[in-house]
Every structure is written in structure tokens, then in C-alpha cells.
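Below: a set of structures, written as C-alpha cells.
Just so you know, all these numbers are worked out from the coordinates, no wet-lab data involved. Predicted, not measured: the structure shown is a model, and the values here were computed from it. Cβ atoms are built from the backbone, for glycine too; each structure is taken alone.
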Structure I
Amino acid sequence: MKDKFYLTTAIAYTSGKPHIGNTYEAILADSVARFKRYQGYDVFFQTGTDEHGQKIEEKAQASGKTPKEFVDGVADVIKNIWDLVGVSYDKFIRTTDEYHEKQVQKIFKKLYEQGDIYKGSYEGWYCTPCESFWTESQLVDGKCPDCGREVKKSSEEAYFFKMSKYADRLMQYYDEHPEFILPVSRKNEMVNNFLKPGLQDLCVSRSTFKWGIPVDFDPKHVVYVWLDALTNYITGIGYDVDGNNDEKYNKLWPADVHIIGKDIIRFHTIYWPIFLMALGVPLPKKVYGHGWLLQDGGKMSKSKGNVIYADDLVNFFGRDAVRYFVLTAMPQDNDGLVSWEAVIETVNSDLANVYGNLVSRTIAMSNKYFGGEVCDGKVYEEVDAELKNVVKATRDKVAAKMDEYKIADAIEEIINLFRRANKYIDETMPWALAKDESKKDRLKTVLYNLTESIVIGTSLLKPYLPDTANKVAEMIGVELREYEVADKFGLIEKIKVTEKPEILFARIDAEKVMDKVNAMIEERKEKVEVKPEEKKEEKKPDVKLHDHSEKEPIEIDDFAKVQLKIALVTACEKVEKSKKLLKLTVKVGEETRTVVSGIAQFYSPEQLIGKKLAMITNLKPCKLCGIVSEGMIVCAEDNDGNIAYLTPEKDIADGSQIF
């Protein structure tokens with residue numbers, strides 16, 4: 001009987017369309033699910049949507065829909081994107097599912113009746129986007145410590161869960177199960193920042209809005225987000241508070257791993273285990289908290305206008321290219337970076353140059369020299385053994401990395417196999433062997449070894465690039481290798497490759513693609529910023545770029561609209577086809593931006609790198625010479641046209657506000 005393996009993602013919040021950073025988690029979990037299936041496990045993979053809360057209620061109201069109509073639409077969008085990127089889930093749960101809602105009500109009542117939940121009142125600061133309450137001391141500069149947004153003073157009647165009652169028991173569980181939280185750095189954060197200082201009781205109901213699961217014995221309250229959302233991991237597989245559990249629950253629980261983002265690690269490794277302890281339910285075996293997929297040095301955000309969506313990437317590059325990029329862009333202990341340019345570079349370097357090129361060359365030479373028929377000529381040299389050793393060792397290396405949830409490292413092992421095979425081509429020079437009839441059997445051996453390497457490498461790559469793996473298997477004319485024999489070399493007897501191989505990954509013309517991407521972005525900006533009925537023909541005022549005339553007096557509120565900050569220049573280069581423009585890469589606190597400035601006649605790039613300059617940071621982005629500029633460097637100009645940038649008189653951190 002196969003061992004079971006139950007894994008979940010965090011359920012996606014239905015406040016809007018998920019960006020590629022949100023989608024990364026679904027692809028990551030999918031790669032784990034597919035690899036475990038490949039290893040022979042009986043896998044159950046659950047994902048879904050989190051659909052209650054004040055934020056949803058407000059968004060639904062703003063859109064003129066009921067909350068249910070709103071979440072129905074967003075849930076469909078999320079499910080479609082998961083399907084688009086090939087997420088092979090077994091269950092897609094929604095927290096508006098009737099079974100889930102009934103079980104949450106029963107869970108709440110059970111915890112209340114056994115004294116873990118009590119009624120009280122709450123007065124503090126509330127962050128609507130995060131659905132979180134904070135005390136005054138927890139705020140950072142008066143704002144939410146998680147997302148940095150504004151918080152509102154809130155006071156209301158609520159039910160609370162006695163967290164401190166289970167704190168010692170949770171700490172003991174950590175000690176006895178050192179593998180419970182991955183990476184280990186996340187565990188240290190939970191212990192030092194939350195458990196050791198002492199857990200505060202947790203608000204588990206709200207009474208100031210209605211869009212939630214009603215507390216059945218006190219209907220003016222709705223169950224608060226985390227007690228509702230987290231319990232999906234057991235309700236989705238048939239948990240019943242009264243003990244009438246579904247067979248699926250009895251088989252699958254405890255979960256083998258929850259795969260979640262690092263921003264919600266606290267809820268999954270403190271709140272969730274404590275809820276389960278109170279219910280008398282075993283804890284999950286592991287919680288893996290992955291990093292963020294960042295753009296331009298910061299977390300992707302619609303409000304920042306730096307959002308990249310999975311469906312756009314798939315439309316430009318194809319599903320497997322997007323899967324490959326996001327899975328390899330994220331080291332386990334750190335955040336990853338995403339940009340259109342980075343995707344292009346990765347596709348060209350790894351998928352086109354290394355993998356696609358290897359497959360193409362091998363099939364082409366097999367057709368050219370042997371009419372597409374491949375078999376072992378049994379003429380061996382030392383270099384063959386070196387290749388075979390790399391290929392045969394790859395399966396176990398990949399499996400070891402996957403056991404540690406080092407997905408990017410696992411894929412790198414496979415790409416290294418393909419790199420070694422490309423090197424083998426250079427070492428054996430099949431084109432030279434083909435010129436000598438006496439070397440015909442040696443040439444057969446070389447092409448056979450290459451084909452075996454491709455079959456094994458592609459078999460291991462299938463959990464990450466399923467569509468591509470199937471294409472390669474079809475072109476080579478052989479079934480991919482089962483896991484049990486994916487470390488065995490020489491199992492092919494004789495095959496015939498396709499006469500007309502498909503190009504797996506064509507090299508991408510970066511300039512052409514980026515022109516299309518920028519055009520798409522500009523078109524969307526226009527649609528968002530100006531509605532069709534608001535467009536009017538306006539005569540642009542005739543104003544010089546540097547107007548030295550005296551301006552009309554303004555109010556302090558007018559000046560307050562301009563956001564000035566200190567920016568550190570980290571890179572600078574001249575803009576092609578322009579004598580006046582420089583392209584600067586600047587760091588403003590935790591954010592990195594590109595700024596185009598017309599100061600090339602006064603400063604060389606070398607003079608600006610490392611300098612801290614004054615910058616207007618809240619200008620709408622504009623395109624100059626095909627480059628999107630995200631701010632303006634502040635300079636002074638005298639009557640003779642001489643330019644000087646403004647810099648602080650003493651060292652101060654970049655991102656500092658100028659007022």
C-alpha cells in the first residue's frame with residue numbers, strides 16, 4: 001500500500017486577482033505534489049480560497065455586488081489562474097462551502113463550551129487589509145507592523161481565545177519536533193518574537209460587520225478570519241467536531257506539510273497548532289514558510305503599480321517557462337526577484353541554451369547520421385563513465401533537495417545534468433566521428449548516451465515542467481523513466497526519434513518582447529487612470545522645462561502633495577540615442593526604482609554612482625526613450641543653465657523624508 005502524502009497551500013484571499021507572487025506558492029506546492037506522486041506516494045493536494053472578512057465586505061459594496069457575488073467572481077479567477085499554470089490540486093475548497101461553515105460554527109461552540117473562548121470587548125488599532133488588531137506598542141510609526149498601511153481605532157464586543165493557556169505546550173512541541181518549522185530561521189523568529197515575550201489572547205469574532213460565518217449561539221458576531229480560514233485544512237478532508245469524521249480525514253490527517261508564505265508563518269505555527277491542541281487533534285508534521293517573490297526590490301502591490309500577473313507571463317512565454325522561472329528564482333531562505341527581463345534571461349540561458357539546445361542537437365544528429373535510429377554501439381571511453389556517473393547520481397540528489405523543500409536547488413541538479421551532457425558533446429565531437437567510417441559504432445554510443453541522459457533528466461524534470469517533458473518524450477519516441485529506475489543508465493534498447501522535432505524554447509528577442517510588454521502596461525494604465533467618458537481634448541500649456549519666472553504663491557497643502565525623499569544611486573548609464581538623458585537605478589529605503597534624468601551634459605554616470613540625491617517619488621511614471629521613469633531627481637539651475645544636483649549636507653539613510 002502506498003504511503004499517503006497530504007499537502008496544502010494557504011488559501012488565497014478573494015480580495016482581487018492574484019499576482020505572480022501569490023501564484024508562486026501554488027506552483028511551488030504543485031511541484032512538490034507532482035514529485036511525491038512520481039516517487040509513488042498517494043498524494044492529496046488541497047488549495048482554495050479564503051472568502052470572509054471586512055475587507056471583502058467593503059470591496060463588494062464598492063463594486064455594487066453582494067459579498068457572495070463578489071467572492072464567486074474572484075474565486076473563479078483564482079481557480080482559472082491555478083489551472084492555467086498547471087496546478088494539479090485534488091481539492092479546491094472555499095470557505096463559503098456549506099460543510100466548512102457548519103463545522104466552523106461547531107468548532108467555535110466546542111471551544112467556547114470548554115472554556116477556551118470567552119466573551120469580552122476589544123479596543124485597539126485595526127488594519128483592514130491584514131484583518132489584524134494591534135496594540136499601540138505593536139504599531140510601527142503608527143502604522144500596521146505587517147503591511148505598513150494606515151490603521152483605525154476600533155472598539156467592539158468580541159470573543160477571545162486563551163492563547164497563553166497553550167503556550168508552554170506549544171514550546172514543548174517545538175523542542176520535541178525540531179523539523180516542524182522550515183526554514184529553521186522562521187522557528188527562531190516565532191520563539192523569540194512571540195512565544196518568549198508571552199502570547200496575548202486572540203480575538204476570534206467580530207461584531208461590526210456581517211460578512212462572515214455567524215456564531216450560531218450569538219448571531220450578532222461572526223467568526224473572525226483565522227479560526228475560519230485555518231480550519232479549512234481539516235474541514236476540507238471531512239473533519240467533524242462530533243467525531244463522525246470522513247474516511248478521507250482518518251487517512252490523510254495529520255497533514256504532511258502546509259506550504260505558506262513567510263508573512264503568515266505566525267498564524268500557522270502558533271495559532272493553528274494551539275487551535276488543534278484545544279480540539280484534541282494531532283498537529284501537522286511540517287510548516288514550510290517560503291519567501292516572497294519581489295519586484296524592484298519590494299513586495300508586489302497593486303497600490304505600487306508594480307504587479308505582474310501569471311496569465312500575462314504565460315501569454316508571453318508559455319506555461320512551463322513561467323513555472324521554471326518562479327521555481328528557480330526563489331532560494332529557500334531568501335526572497336526572490338521577478339521582472340520581465342529576468343524571465344527572458346532565464347528562458348534564454350537555461351531553457352533555450354542548455355536544455356532545448358541539447359535536445360535539438362541530439363535529435364538532429366541522430367537523424368543526420370543514422371536516420372533517427374538510436375542504439376548503443378558499445379564502444380566506450382573514459383568520458384562516457386564520467387557522464388553516466390553524473391546522470392545516475394542526479395535522482396537521489398534531487399530527492400534529497402526536495403525532502404528539504406529546496407526546490408530551486410533540486411531543479412539546478414537536473415540542469416547540471418543537461419550542462420554536463422552539452423559538455424559531453426563538445427568532448428566527443430560527434431561531427432568529427434561522423435567523418436570516419438571506422439568510428440561509426442563510437443558515434444552510435446555517443447548519441448545513445450546523450451539520448452539516455454535526456455530521457456533520465458527529462459523524467460526528473462517532469463514534476464516541474466510537465467508539458468515540456470511530455471513533448472520531449474514524444475519527440476524521442478520513448479516513455480519517460482519511472483522513479484524506481486531513474487538512476488539506471490542504459491535501459492533503452494533501440495528507438496527512433498522524430499524527423500521534425502519541435503523547438504522547445506526558442507531564444508527570445510528581449511527588445512521586441514519588452515516593447516510589447518511596455519505597450520501592454522501603458523494601455524492598462526490609460527484604462528485605469530482615465531475612463532472613456534472622462535477623456536477630453538485639452539490644450540497643453542506652453543511651459544518650458546526649466547521655467548525661471550516667479551510662480552504664484554501656494555498654500556502649504558499644495559507643497560505637501562509633493563513627496564521628496566533621499567535616493568541612493570546604485571547604478572547609472574547613458575541612454576542610447578539621447579545626448580541629454582541618463583538612466584539611474586536608485587534605492588529609496590527598501591524600494592528600488594529606475595529614474596531617467598536630463599543631466600547627461602553635466603554629469604557622467606561614474607560621478608553619480610554612490611551619491612545620495614533629493615528625489616520626487618510620487619510623480620506618475622512616464623516613458624522616456626522607451627524607459628519607464630519612476631520619479632524625478634531634484635536639481636538647481638542658475639541663469640546660465642548650469643545644473644547641480646541636491647544632496648544632504650551630512651550622511652542620512654536613503655528613503656529619508658525631505659520636508
Structure II
Amino acid sequence: MKRFLKATGLLVLILAGPAQADPAAETVGTPGTLVKNVDGEQMQLTFEITDPGTEKIINYKKYGQFVGLTRGDYQYKITDRKGLAEAAGEGIYPSTSIYKDPAFQKVSASGKLRGVHWDFTNIDDVQLSFYKWASAAETPGVKQYFTAMALERAGFTLHAIKAYHAVAVHFPRQVGWTVWHTPIYYAQRAMDKVEFLTRTHPELGLKYVNSRFTVKHGDDLDISNDEYIRINPGRFKKVSPEKLMPKVVDVSKMAVIKRVGGDHVKLVKLENGHWQLRVDGKPFMIRAVAYEPTPVGQSTHDQSRKDWMQVDMNENGKIDGPYDSWVDKNSNNIQDPDEPVVGDFELLSQMGANALRHYHGASNKELLRDLYNKHGIMAVMGNLMGMYAVGSGADWYEGTDFTNPKHLDAMRENIRQMVLEHKDEPYLLIWVLSNEGNYGIIGDKTKPTMLERLGLGSRGKEQHEAMYKFADEMAVMIKELDPNHPVAFSNGETIFVQDWASLMPHVDIFGCNAYRGKDGFGRSFWYDIRQYADKPVFLTEFGCPAFHNQKTAEEAEALQSEYLIGNWKDIWYNRAGSGMGNAIGGTVYEFIDEWWKAGPPPEFDAFQQDTIGDFKADFPDGWMHEEWLGLTSQGDGSKSPYLRQLRKSFVDLQQTWNHEKENQS
């Protein structure tokens with residue numbers, strides 16, 4: 001019988017003629033047929049791959065030689081190209097069998113594959129996405145990676161694993177770039193994907209072992225200075241599915257080898273090298289939310305945005321967002337009789353949040369005391385340390401200069417006052433310096449794009465070494481004033497992590513804003529931080545828009561929820577006793593949509609929620625929509641700042657977080 005693969009929407013299996021039952025055996029049917037995936041959900045078969053290859057997982061030793069394995073000069077030399085192509089199958093290097101696929105030929109002849117391949121990355125028609133990328137004129141490693149992604153989206157999990165693995169085997173040193181001009185090492189990302197798919201699909205019975213990718217200076221922005229130290233594309237071991245189930249080690253009785261903080265809040269390193277945050281002696285996984293309930297119409301751009309901790313627009317003696325909000329259950333933008341005032345603090349408590357992230361101090365201590373006393377929600381207290389020109393006295397277009405004594409003195413005093421204000425409060429959890437400060441650039445009034453026009457009010461990117469040294473000085477000062485709470489620095493991604501580690505020895509926590517996709521952050525993310533910094537990791541931001549330019553609101557909300565839950569699962573998996581053991585929590589960005597953040601320059605309309613993508617990024621429709629990041633919306637804006645429409649992500653995080661809190665060891 002003809003060998004082929006059919007997508008089920010999640011798990012793809014292989015069949016070749018009459019075969020014995022196999023956990024990795026293909027479901028057979030005609031496209032359009034309803035089948036059940038491994039979660040018991042009904043999915044439609046979509047399209048078939050006519051050439052799945054002769055091997056489920058390629059035995060590369062049969063077709064070539066691994067030269068310099070585990071060294072920086074590693075390469076795979078093919079000795080039997082024809083045999084390897086036959087083993088690989090459609091869409092996997094070096095096979096060209098896709099051009100013989102009748103369906104591909106038909107689609108190609110129809111003209112549906114015309115256009116730029118990048119525009120096919122996030123489209124709903126995964127068959128078109130696969131065909132386009134598999135035949136794209138693109139750098140081979142990049143082409144193979146996005147072909148694998150299309151296969152994964154189509155549900156061909158096993159074939160996608162082969163395709164991702166091919167990136168690591170054949171193209172270990174090919175680099176791509178983000179819109180921010182930061183490098184992407186696709187072999188490393190592909191290894192992360194293989195690790196994720198084999199771990200989360202134990203029914204395949206495949207354990208991915210020995211993969212390594214180490215590049216000295218690979219964390220900076222200059223690929224010309226890269227020194228490849230160790231590359232190993234890894235291999236697969238056939239094991240029983242039971243052995244692939246996540247294992248959690250009981251760390252409650254492990255010896256503590258390092259302590260930071262006091263009796264109330266304490267950060268500990270355990271004898272196995274894992275990290276854990278504890279509050280009053282109990283494990284405390286930070287389930288934080290970024291909370292900035294900006295009313296519709298207010299904007300930072302025209303300085304009309306008010307401090308939410310002081311705003312009482314209805315003059316009832318209560319702060320609006322925390323106490324006067326109500327849930328619009330039927331989304332009619334009217335407060336019906338069965339929709340009483342509940343307040344955001346109560347909603348956050350119901351959701352299972354245990355901390356709020358404050359980006360630059362907090363002006364209302366009574367508010368934070370009430371939040372802590374009534375709900376046990378603590379404060380992640382931040383200081384922007386010159387980012388967005390805040391706290392340094394710098395002009396926006398000048399930007400905070402980390403070599404300017406006046407700017408440094410202003411920030412020292414600003415941070416000192418913050419610490420003295422909050423250090424003895426029981427609501428205080430940790431201190432956070434900056435907010436992805438290593439991304440800081442200065443604005444240019446003459447440039448047309450939003451990024452160039454606005455900048456970020458800081459020279460942190462070009463002066464990252466000076467910025468890190470100053471942050472370490474501030475950490476020393478904070479600990480002199482307050483030895484009872486750990487100090488974090490919020491980095492943008494893992495850019496400059498090697499400098500971060502060497503220049504900030506007194507900073508206790510690697511804080512990081514990261515938006516890498518629905519699967520989380522990847523094994524290499526956690527490994528690199530442990531390898532270079534050996535600090536606990538706090539995701540100071542992760543999030544996803546609830547808008548998609550080709551989906552209904554309901555569909556977009558489901559995709560947002562899938563993304564956020566996937567990110568949180570990765571954080572939870574890497575907590576003490578599991579995974580890399582260095583995750584201590586994360587901050588969901590954010591609680592409610594803010595309408596002031598986007599808009600085509602030079603005009604910004606804070607009375608309209610923009611639907612034009614701000615920049616390309618790893619989100620469901622391929623774009624960041626900064627005004628749609630909320631777990632709740634403000635409806636049509638007519639009842640701002642009080643109306644809350646809870647999104648699916650709120651409900652799903654509520655279920656996840658409360659379940660974990662009840663079962664955390």
C-alpha cells in the first residue's frame with residue numbers, strides 16, 4: 001500500500017501496509033474525515049504527505065559521518081545522499097520529493113503559492129504554509145525550521161520532529177534575525193522544539209538526548225565574534241512512554257546551600273542546584289500580574305495618563321480600578337442588575353494571583369497594605385532605572401546616559417527613596433531594577449517609524465556594560481538599606497546574559513521579559529541562564545494579544561489563552577524539583593487592555609483600540625498588538641474605567657493557578 005501521512009490536528013502517526021498496533025502508527029482516513037486526537041477531541045483530517053520517508057526517525061549514521069561531534073567545528077558529511085533523502089521524506093533535507101507530490105503540483109499550478117514565503121507563516125491553511133516553506137528560496141536552515149513549524153501546526157508531530165532535527169544536524173551555524181535585529185540561532189531553537197515535542201508527546205516513546213549548543217558571545221548582537229564551543233544535534237532513544245512522564249523531585253527536605261533575604265521573604269539555593277523563593281518558610285511560586293488599569297482616553301504620549309493608585313473619577317472615596325470595577329458577564333457594555341461592583345483586587349485574588357508587578361515605585365502604601373491584608377497579594381516593587389527616561393532626569397530624545405554623573409546621581413536618589421519607603425512593609429516581595437533595559441535606545445524626531453520616533457528613552461543597548469555595572473552598584477546599596485529582600489534586574493530576553501552574569505554579581509535574580517511563542521521559552525533559555533549566570537529566573541513579563549487579524553474575537557481569545565497557559569506550564573515545569581529547577585515564577589502582561597499604546601505616528605488615538613499590528617513577532621497572527629494584551633478588556637470603552645470583560649485566558653489561568661496553589665509541594 002502507498003505510504004502516506006495524514007494530519008489529525010495534533011498527533012500524527014505512520015502506517016505502511018498492514019502493520020501491528022504501534023503508539024507511533026498513522027491514523028488513516030480521507031481528508032475531511034472526523035477523527036479523535038490523543039486528547040479525545042474531534043479533529044478533521046486536512047491533507048496528506050505522499051512521502052513520509054522510509055524511517056520514522058532517521059539513523060544518520062547510515063547515510064553519513066558526524067565530524068567534530070560536541071566540538072565547535074561540528075558538521076555532518078553525507079555519504080549516501082539518495083538513501084538519506086528516501087529516509088527523510090517530503091519537506092526534509094535533502095529530499096526533493098515534494099516536487100513530485102501531486103497535491104503540491106496542483107496547488108503550485110493554481111498560483112496559490114505566489115508571494116513572499118514569510119506571509120505564509122501564520123496562515124490558517126497549513127497545507128499552503130507547508131508547501132510554500134518547503135519550496136521557498138531561503139537560507140536552508142531557516143527554510144527547514146519553518147517547514148518543520150508548518151508540519152507541527154498541521155499535526156504531523158513525528159514528521160515535524162524529523163524536520164526540526166534536520167536543522168540541528170545539517171545547519172548548526174545558520175543565523176536569522178528578529179525585527180529588533182537580535183540573532184536567532186535556528187539550530188538551537190530546533191533542538192528546543194524537538195525536546196518539547198518529545199517530552200510533551202510521551203506516547204511517541206522517544207527520548208531526545210545529548211543535544212548541546214554553546215556559543216561564546218552568542219548572546220550579544222554581533223555574530224562576527226561568535227565562537228562555537230560545542231555543538232551536538234542530539235539523538236533519540238526508544239523508551240516506554242511511562243519513562244517520559246515528567247518527574248518531580250521532593251525538595252522539601254533538601255539542604256539549603258545559599259540564602260538571600262530575611263525571615264519573611266527568602267530566596268534559597270538547594271543542594272541539587274535548584275532555586276526556590278519562600279515566604280514565611282513556605283514555597284512561593286510568583287504568580288504575578290502587571291496591573292496598569294489606564295482609562296480609555298488617557299495616554300503617556302500626551303502626558304494625560306494618571307497614577308492609577310490615586311484616581312477616584314466617581315469621587316466615592318475609593319480608588320477606581322481596585323474597588324469599583326464590575327464584570328460585564330454578557331458583554332453588552334451595560335451594568336445589568338446581576339453585575340455588581342466587585343473590584344479588580346477581588347478579581348485578582350479569585351484568579352489566584354499572589355503578586356502585582358509595579359514598574360516604578362508605588363504611591364499608595366495603604367492600597368498595597370489592604371491588598372496584602374485582605375488577599376495576601378504581594379508587591380514586586382520596581383524602579384525603571386532610567387528606562388523611558390524615568391528617574392534619571394534625562395530628556396526623552398537625549399535618553400538616560402549611564403556615563404552621565406547627573407543621570408546616575410538622580411537614579412541613585414530615586415532608588416534610595418523607593419527602598420526607604422517600602423522596605424519594612426510586609427507586602428514587599430522583591431525589588432526589580434529596570435525593564436528590559438538592555439533594549440534601551442534613543443528616539444529620533446525625524447524618523448518615520450514608531451520605534452525610531454519614540455525610542456525607549458535610554459541608551460541601555462549601546463551602554464549595556466555601564467548600565468549593568470550601575471545596576472550592580474544599586475543592588476549593593478539596596479542590600480545595605482534592606483538586607484531582607486532579593487534584588488532582580490529585568491533584562492530583555494537573554495541578550496547579553498554572559499555580560500549580565502559577570503557584571504552584576506550582587507543581583508540575585510535574572511529577571512527577563514520574553515515572548516517566544518505558545519510552547520514557552522525552550523530548554524536552551526533555562527539552560528543558558530543556569531550555565532552563564534546560575535541565578536533563579538523570574539519572567540518579569542510574558543504575554544500574548546487577544547486580537548488576530550483573521551480570526552473572530554472568540555477564536556483570538558482562545559489562541560491568547562493557549563499561548564499564556566503554554567508559557568506558564570514551561571515556567572512551572574522548570575521550578576525547583578523539576579526541569580532545570582531555576583524558575584521562581586512569572587508576570588503575565590497584563591491585567592487589562594490599555595488603549596494608548598499603539599497607533600500610526602505621528603498621531604496616537606487613546607480613544608480607539610487599534611487593530612493594526614505594531615511589529616512582527618511570535619504571536620498567533622505574526623504581529624504584536626500592544627493594545628490587546630489584557631486578561632480582561634474594557635469592552636467598547638464607554639464604561640471605562642469600571643467595566644471588565646473577562647477573557648478565556650483569565651478563566652483558564654484562574655483554574656491553573658488555583659489548582660497549583662492547592663497542590664504545590
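One of I, II was used to compute log10 I(q)/I(0) by the Debye sum over Cα atoms at q = 0.05, 0.08, 0.09, 0.10 Å⁻¹, and the answer was -0.24, -0.63, -0.80, -0.99. Which one was it? Label of the source structure: II.
Upon calculation of mean count of other Cβ atoms within 10 Å over residues 111-118 from the atomic coordinates, which of the structures I, II produces 12.5? Numbers along the way, then the final one.
Working: I: 15.8; II: 12.5.
Among I, II, the structure yielding 12.5 for mean count of other Cβ atoms within 10 Å over residues 111-118 is II.
A value of 18.9 was computed for mean count of other Cβ atoms within 10 Å over residues 71-78; which of I, II is the source structure? Let's see the in-between values first.
On the way: I: 18.9; II: 15.5.
The read-out was computed on structure I.
The value 1.33 for Cα Rg over 2.2 N^0.38 Å, for residues 287-646 alone was derived from one model only; which of I, II is it? Going label by label, the one that fits is I.
Can you spot which of I, II the value -9000 was calculated from, given it is helix-only ellipticity at 222 nm (-39500 (n - 2.57) for each DSSP H run of 4 or more, over all residues; to 500)? Value -9000 for helix-only ellipticity at 222 nm (-39500 (n - 2.57) for each DSSP H run of 4 or more, over all residues; to 500) corresponds to II out of I, II.
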